[in-house]
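See the structures that follow.
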Structure P
Amino acid sequence: MTRLAELVRVSNQVAATASRNAKIRSLADFLRPLERDEIEIALPYLSGDIRQGKLAAGYAALQSARAGAAHAATFELRAVDAMFQQLKTIKGKGAATQRSALLRELFRRATADEQDFLVRLIVGELRQGALEGIMVEAVAAAASLPPADVRRAVAFAGAIAPVAAAALSGGASALAQFSLQLMQPVLPMLAQPAEDMKEALAALGTALVEWKLDGARVQVHKSGDDVRVYTRNLNDVTVRVPEIVAAVRSVSSAKLILDGEAIALRSDGRPRPFPVTMSRFGSQQDPRGAQVALSVFFFDCLYRDGTTLFDHPTRERRDALSAALPKTMVTPAVITADAREAERFYQEALAAGHEGVMAKALDAPYEAGRRGAGWLKVKRARTLDLVVLAAEWGHGRRRGWLSNLHLGARDPASGGFVMLGKTFKGMTDALLAWQTEELQKRAVSRDEWVVHVRPELVVEIAFNDLQESSQYPGGLALRFARVKGYRPDKRAEEADTIDTVRRIHRESIA
């Protein structure tokens with residue numbers, strides 16, 4: 001059996017079981033004998049990704065290329081990877097014809113099962129329950145290493161594939177190459193939701209409570225006059241944010257790694273709507289001519305002048321932050337165990353126009369790449385970050401626009417998404433036009449009324465309540481859902497889970 005055939009078999013096996021341990025065992029057994037370059041190809045495939053990024057091949061083009069299938073499995077991973085690389089580089093006049101010919105050759109060499117796998121992989125529909133958390137544990141099991149060591153290396157590397165290749169070929173000593181380095185962004189720590197300040201402090205005790213700004217997450221590295229700015233997805237956006245570069249360049253500390261939020265403020269200091277921040281933050285045009293300036297506020301310091309602070313407690317990292325930066329660049333915060341004082345501070349954040357607060361355990365380390373229990377977020381409105389699964393064509397004045405969104409929460413067990421309802425509320429004409437264009441780019445199938453899309457776009461949804469419903473597979477539906485805004489800074493893998501949704505429902509009826 002070829003490596004590709006083995007990978008398809010394991011993928012199907014993992015998708016067919018809900019057992020986390022069984023998934024890990026199957027993946028570890030598959031990974032263990034692979035050679036280094038095969039690991040770097042296979043890891044993304046097993047998580048539903050391609051290392052070349054998105055290929056310019058739609059669902060219809062892929063289906064039309066499936067004229068026939070190989071009778072025996074002879075296709076190797078390296079050959080598939082090479083053909084994907086060719087597809088990625090085809091451009092210019094005659095590109096469509098060349099691409100079609102290459103796709104036909106790709107599918108001619110694949111068995112029927114392999115064809116099905118490759119189509120779902122290319123269009124982004126391969127949801128088999130092998131998300132990064134499980135893959136980290138599978139790599140650790142295959143290499144006989146502690147999962148925490150692998151997870152830490154992944155956080156520093158920013159990706160799992162190179163860590164897996166090193167761990168499986170060189171063991172524990174090979175992981176030493178993945179360490180904190182200036183100008184090498186690390187995965188951000190994430191937070192879990194809490195119902196209110198009382199619940200947050202009950203879980204954490206005395207905590208650092210800080211304003212939660214509704215901005216764009218940034219990680220800023222400084223080495224002398226060299227300052228670089230990265231997004232939560234580790235993309236370098238330095239050239240887009242000269243005001244942030246100038247602000248950090250002006251501070252006295254020579255070497256820093258900072259975690260914070262970029263946000264557009266009005267003249268009175270109140271935040272502009274989130275889409276305004278994201279429009280300015282995401283602009284590819286020369287930002288020096290922009291009408292909207294960005295401010296930056298930092299809430300964590302991961303490195304300062306030779307000292308790595310990841311494993312230091314929150315209190316020490318906050319002290320380092322305050323020592324390194326002027327007060328105007330630090331997110332307002334208090335340390336308290338008093339629920340009344342925390343609630344007062346929370347209300348101050350809301351009165352200032354921000355979305356809530358973060359409560360952080362004082363002794364917690366910075367858990368890069370994880371949704372740690374030491375960080376809890378408390379927000380005013382009930383909101384969820386959900387994934388758009390499909391959209392319906394509008395009627396009346398919305399005719400010609402994709403309007404009614406089908407919304408799904410992430411299911412960690414299956415790797416898929418659980419639909420929670422639909423909404424057409426909260427959308428401006430500009431947003432309708434934008435989402436109509438973007439959703440059609442991601443279409444995988446359609447009929448007269450509905451366009452089904454690759455589950456890639458994350459949208460923040462406000463809602464009043466959750467109700468039990470037999471209409472949806474998760475048994476729950478959103479009540480009075482409305483769009484707050486798309487979250488281009490988030491990936492589908494970072495959307496809220498069905499477990500979070502169920503917890504919110506349980507607490508609401510308790």
Structure Q
Amino acid sequence: MTRKKEPFAPNDPDDKKVSMYVCGVTVYDYSHIGHARVYVAFDVLYRTLTRLGYDVTYVRNFTDVDDKIIKRANENGEECDALVERFIAAFHEDMISLGCLPPTMEPRATRHVDDILRVTEALVEKGHAYPAEGGDVYFSVDSLPTYGKLSGRKLEDNRAGERVAIDERKKNPADFALWKASKPGEPSWASPWGEGRPGWHIECSAMIDATFGGKSIDIHGGGQDLVFPHHENELAQSTAFCGCCDDAKDAPPFVKYWVHNGFVKVDSEKMSKSLGNFFTIREVTAKYDATALRWMLLGTHYRAPINYTQRALEEASDRLYYLYQTLSEASDVVDGAEEEETAAKKLQGLALEGVALAEETETAVGAALSDDLNTPLAIASLSSPLKLLNDFVSTKKGKKAQGRIAAMKALVRAVTETLDAVGLPSAKADAVDVLERLRALTLTRAGLSREDVDAAVAARKAAREAKDFAESDRIRDELGAKGVALMDGGSQVWRPSPVVAEE
């Protein structure tokens with residue numbers, strides 16, 4: 001709301017408890033890459049606060065009654081409840097694949113209808129809302145002088161017939177529904193105004209009040225698209241309900257810190273079903289590993305807009321392959337070291353530099369994440385430790401460094417702790433799994449089987465033995481154009497490589 005970074009100090013600093021509410025999905029379809037961005041960003045915030053020693057209550061809701069849900073259920077010929085359960089299960093699968101930790105609570109709108117009615121009735125009694133003909137109840141924006149302070153919009157920005165639909169039952173065209181009269185065949189609940197269902201905005205206000213006991217919360221988050229109207233209207237409802245708009249200047253605000261992530265564009269255009277550039281998380285992860293999608297999202301600051309492209313995913317996959325191959329090889333060396341070698345002698349030269357670099361990396365990553373979740377800087381901090389680990393694994397100078405194993409242990413720890421801090425797989429077994437998935441999905445994108453690659457490797461070997469270097473190069477280039485790089489020497493026969501050219 002202040003339009004700037006603020007030092008974080010929770011409402012309850014003594015016992016370091018933090019309350020965080022993030023707007024969840026409306027469960028009528030599979031979640032898309034925009035959702036991936038939101039929940040990866042807030043997963044990093046959740047992890048960072050926890051690592052800093054805070055006891056975080058993280059609440060993320062489900063909107064499980066809505067016009068879109070009803071429409072989709074009718075199109076499918078299924079009950080709303082069945083549709084909702086199916087897509088909640090799919091959402092959880094997507095979040096697990098992306099490495100997002102489960103929140104503390106996941107309230108659903110339909111399980112808080114009594115709370116929604118309680119808040120709505122209170123707003124009517126206080127003069128901030130009014131029933132309209134037909135059974136709807138609207139919030140009166142004119143009743144709250146501070147309306148618009150989150151988004152910075154003025155009421156005249158919502159001119160009737162342009163941004164807000166004209167409804168003669170409203171006192172002001174910008175007034176919004178708290179309770180909606182239900183149509184025949186729709187889910188409905190009894191209310192003082194007749195059978196109906198909640199409006200969209202009121203559900204979050206009521207669930208926050210119910211789950212956090214009517215207290216001011218520390219953090220409220222979501223995508224930038226929610227600033228107006230959803231969070232603006234939510235702020236208005238909750239402010240009016242709790243009496244924060246009264247003259248008592250010491251009254252705590254509804255939310256202390258508002259946090260919003262930037263938009264996702266696809267190939268520099270707004271993501272839209274009508275433009276044909278709308279991708280669900282599972283459509284992307286059918287071709288690219290979910291870890292690569294998370295890495296790509298982490299590579300842009302959460303508040304900045306991000307441009308989703310195939311090239312970005314190719315580059316993320318390539319970088320991750322290098323990272324996990326290095327981590328796997330370094331872990332093998334450390335695990336295979338003799339006991340007397342592990343109990344290092346006095347560190348010298350490159351090994352001494354390695355231990356110092358490990359400490360610097362841990363400090364730099366902690367500082368980056370504490371500075372408004374600077375994930376691009378945090379993951380960029382991995383470059384130097386990975387390069388030095390490679391030197392210790394493969395170069396003559398690195399292998400001979402005195403105290404090599406001790407330095408490698410420190411560097412491996414710095415890398416794995418960084419990966420864990422940003423929610424990426426960090427264990428040695430994870431590295432092996434990620435490498436295998438990256439290789440398998442490379443073959444999927446290339447339309448090749450392992451047998452195809454083995455046959456090409458054998459054919460290239462035969463061509464080289466026959467000194468037919470033109471044929472050898474042709475085979476190598478043909479597979480390279482499909483993202484499969486054939487390797488000469490070493491333990492790897494082939495590895496994934498980017499295939500999308502620079503535009």
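Which of P, Q yields 0.00 for FRET efficiency 1/(1 + (r/R0)^6) of positions 169 and 465 (r between Cβ atoms, R0 = 41 Å, to 0.05), as computed?
Q
Consider the structures P, Q: one of them gives -15000 for helix-only ellipticity at 222 nm (-39500 (n - 2.57) for each DSSP H run of 4 or more, over all residues; to 500) as calculated from the coordinates. Say which.
Going through each structure in turn, the value belongs to Q.
Assign the value 1.8, calculated as distance in nm of label points 7 Å out along Cα→Cβ at positions 17 and 33, to the correct structure from P, Q.
Computing distance in nm of label points 7 Å out along Cα→Cβ at positions 17 and 33 on every structure in P, Q gives 1.8 only for P.
Rg/Rh (Cα atoms, Kirkwood Rh) was computed and gave 1.06; which structure, P, Q, did it come from?
This value belongs to structure Q.
Can you spot which of P, Q the value 39, 24, 19 was calculated from, given it is Cα extents along the principal axes in Å, for residues 305-368 alone?
Structure of origin is P.
Looking at FRET efficiency 1/(1 + (r/R0)^6) of positions 57 and 401 (r between Cβ atoms, R0 = 35 Å, to 0.05), point out which structure of P, Q has the largest value.
Largest value of FRET efficiency 1/(1 + (r/R0)^6) of positions 57 and 401 (r between Cβ atoms, R0 = 35 Å, to 0.05): P.
When you work out distance in nm of label points 7 Å out along Cα→Cβ at positions 25 and 449 for each of the structures P, Q, which one comes out largest?
Comparing P, Q by distance in nm of label points 7 Å out along Cα→Cβ at positions 25 and 449, the maximum is at P.
Bear in mind these aren't lab numbers, they're just calculated from the coordinates by the rules spelled out. In this text, all values refer to a predicted model and were calculated from it rather than measured experimentally. Cβ atoms are built from the backbone, for glycine too; each structure is taken alone.
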